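Structures for review follow.
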Structure 1
């Protein structure tokens, strides 16, 4: 980063953000971070696919980013690790980095992170930007032993050419260090932030319930992609246990994904067919969450889940698995309840305890709202990220 002649203030930081996963929480994070940095004077551009190759229903990222005044460069990428498309993306991205001479290239999620860090090594050292990487959840935390070991090795190798890692939660930063991805002095935790003022308030609850046909029934819901990371099988088994104990509860799943047909078939097998609504992608997901009784998330791992932060901001009690990222959001017994991964009995018992004691649910909801306002600010997320960029630009090369 150079200084403008005759001025005491540094020149604007020129940042290229790269991401393949243009949906869900990573989409939210990138849009809010890019627009926030832009408002602080950074010159921000985004390189990403026009549409992600997944059945999810959300194709709005490109238009949203462009509408916010952020230049968007089409860079086709795919989820498959060994996809030929990603190899082509490496070459195209290397050309972009040489041509535009960015100060920082900030990669998001595993595919964007791999493509970016390999591309940066192709660029001559004198033209190479500083490389910052945000995992948004490590893929090596779930799956078979072979899969975990492969992804851990990839992250360790790419960690050698990463100037700074920004973890979206303290526990994600701890995982990076414990698994040898990067040393402690090259990782910083900057939690995701939200704007509580845009969350739907309780005054909309009755209208939403009437519109959706829920009436006064207790509603247990989630907003999650139907992928192995979110463990929909456990979610459905928990729902079946709750349904057996509470005959008026309804279940709602917002979003789709790779396992959609399998999930629907399993719901039917478990006898949930008449009591669960699969709504697919919904623009009004926040309103639906605000009108629910309990928010249930059964992830195997997370970065820092926006859906939980938003549920807490809307005073909805949360029950979730005690995993990386989630335990940074939910304070067990205070702002929600946690249970081990795949522990159907414990998760169901937690949900039923809230359904049986509505006053406790209200108290948890109020505590959650206050906690979010205290700890998860967009302004802090953006300013701390800019501080990290400036620090890595002034500190020289750490990872190479």
Structure 2
């Protein structure tokens, strides 16, 4: 960096000491190592007007590119999707620009390992991810993907949520993978999502601390092809999400209808023998007043039973726990179809009652059904952890030994 005239002004002994002293002995050498090794290149660039302008141009493009990528949500996924274009651009920079691979990778905001990993990837026509089983052994095996596809496309499972399908399959030992992995592959093999109504600004629900603390009730109407509208009411436990009872009638229900439903529910679970308070939540319909309130008022404590109305000044929370049951029955269980007549309608209600309590798996119960939680079982997030780890180990071994790769990978 010093001119010849400046160097002549420096004492000869000082210059000799500089020549004898190794750069490695200077404090901070590790931080300046890359600059020292590339010093000659930097000097050439800085002294050449065209090279200097070209490097500035490339740096400006790189900064702008990286700034945009980093601000995009899911930028890693975006990089993977365009890995072919990025790796080919890096190769051209290295070949034609005579720069190091590491420096070219920095211009695109990726690591050297990322570049080599994606440059060497192979396209496998048998993998649903189009990735070589040997090169990417952590992906699900061909057999596992086929199993998930058969689960998703089974007519008996049409309409069920992915969460229910996952935990049902885990309990039956059909698969051994994480919930998010199952979701990913289920979508890839053609899982059809249920259409959900757009959410409004409804008040939030709430959760109980133990079974039978909060009981929800709501009435909905069900269309039949021959016998017209049928009215159905379910009693649902907030804590376990279990359905405790149901009742159906062909005419518009009154308060006596709801009172009979709760009378049957209280007798079935011996709720009048409990010591803890019981809260009944409903909407403001007339069927939730009259005879129902008279029946509640004549109950002698304990337990203390009180009736509340959702979305009121006294209780602003919603009754969504009950309302969601109707949505599940119509869209997930009936799948948008209608019962032929009242007789078939009652059969469907009974089947749904069993399905919901014993064959459906809410996500926050980690593989337990509502009835199992009602009966005292505690949800365990780590219930399938060991099986998933064992499945991953076996999966890697099977994929690395996959013997069809030479025939189908290009």
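Work out which structure the value 6.7 belongs to, where distance in nm of label points 7 Å out along Cα→Cβ at positions 133 and 301 was derived from one of 1, 2. Source structure: 2.
Of structures 1, 2, which gives 5.9 when distance in nm of label points 7 Å out along Cα→Cβ at positions 341 and 389 is computed from the coordinates? Answer by label: 2.
So log10 I(q)/I(0) by the Debye sum over Cα atoms at q = 0.06, 0.08, 0.11 Å⁻¹, computed for just one structure, reads -0.24, -0.43, -0.79; which one of 1, 2 is that? Label of the source structure: 1.
Values in this text are rule-based calculations from the coordinates and carry no lab data. Not measured: the values here are computed from a predicted model. Cβ atoms are built from the backbone, for glycine too; each structure is taken alone.
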